[in-house]
Structure I
Amino acid sequence: MAWDRLVRSTHWAVALLVAFNLLNEEGARWHRWAGYTVALLVLARLAWGLLLAPRHSPARLSAWWPRPSQVLLHVRLLLAGDRQAHGVGHNPLGACMVLAFWSVLLGLGLSGWMMQQDAWWGAEWLEDGHELLASTLWALVPLHVAGAMLEGWRVRRNLVVAMVKGRP
């Protein structure tokens, strides 16, 4: 099985909470709590990937952490029309997307929390940073969906099914 229950459940919980926050007013209590929950889910996934997942699991960050040479090779293979699957877990570009998502989501959680603290209340730079991170998130979402669809087509695997069932 490629993706364990914790990986799949945190993925879909984050996706639902991000969609929920799109529909909720900024600064509303539910918006804040959904954001804090997302940050905690990302931290839980990081802990799982760094320390707690079984040693040879694709959930381990060490199994898919992207090195620049791997990213460049993967891009070259894509441009050459290679259709071979990367293997179990994320390909190097997918791994970069995961790291981008986690960074943005943690930044949103932290900046959202900071905006509620007296020390930073009304700090325009913080609100601007939070907005920039939110805009970045909304740019990453369609890239993620398109990337998963294209990769699934390229390697002839249904990656959405893999993220629901744990295997293609």
Structure II
Amino acid sequence: METERLDQVSTVSLLKDKISSLEDELNIKTHQLLNTSEDSAQYKTELNSLKLLNEQIQKSLDEIQHQLTLKENELQSAQEEIEILEDKIDTLQNKSLSQNESLILLRSTVNALDKEKDSLQESIDEKTEKIAYLEDNLANKEKTIFNLQKTVTQLELSLDQLK
């Protein structure tokens, strides 16, 4: 009888230790789940911010590309006009000094447009590189969020199994 009682006391003690251990493990898992949820929310916020920034950059890039198209059209028009004026200059060279001044002015305009076109193209290239970088960054963030969501799911399953 005494041996049986000691066995039961020992069994109860072991069960209490096991319960305590499981409660500790549950507390740890709960803490991990809370941290993972907070990280996930932070990454989602950052992802939304990056998406907004990407949209703003894309809008800016579209505007710059539109400006570039307009400037290219202006440049084309100016170049066509120069060709016409050069033909006239060949035939009227000795008659009008003022036409030479117009030609110089038009060439200056073309050079300015070329410089502006180069500047806009450089800006487009920079924006394109930035978009590529942000898209890579966005993909990495989405992958991290996916992995965190997977971890949360696994932790929830583990928690459900502990219940």
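State the single structure among I, II that was used to calculate relative contact order in percent (Cα under 8 Å, 6 or more apart), giving 26.
Value 26 for relative contact order in percent (Cα under 8 Å, 6 or more apart) corresponds to I out of I, II.
Which of I, II yields -0.84, -0.94, -1.03 for log10 I(q)/I(0) by the Debye sum over Cα atoms at q = 0.13, 0.15, 0.17 Å⁻¹, as computed?
It was calculated from structure II.
Given that helix-only ellipticity at 222 nm (-39500 (n - 2.57) for each DSSP H run of 4 or more, over all residues; to 500), derived from a single structure, equals -23500, which label among I, II identifies that structure?
Answer by label: I.
Consider the structures I, II: one of them gives 0.65 for FRET efficiency 1/(1 + (r/R0)^6) of positions 57 and 105 (r between Cβ atoms, R0 = 41 Å, to 0.05) as calculated from the coordinates. Say which.
Corresponding structure: II.
Here FRET efficiency 1/(1 + (r/R0)^6) of positions 113 and 129 (r between Cβ atoms, R0 = 30 Å, to 0.05) was calculated and came to 0.75; which of the structures I, II was it taken from?
Computed on structure II.
Each reported figure results from applying straightforward, stated rules to the coordinates on display, with no laboratory input. Nothing here was measured: the structure is a model prediction, and the numbers come from that model. Cβ atoms are built from the backbone, for glycine too; each structure is taken alone.
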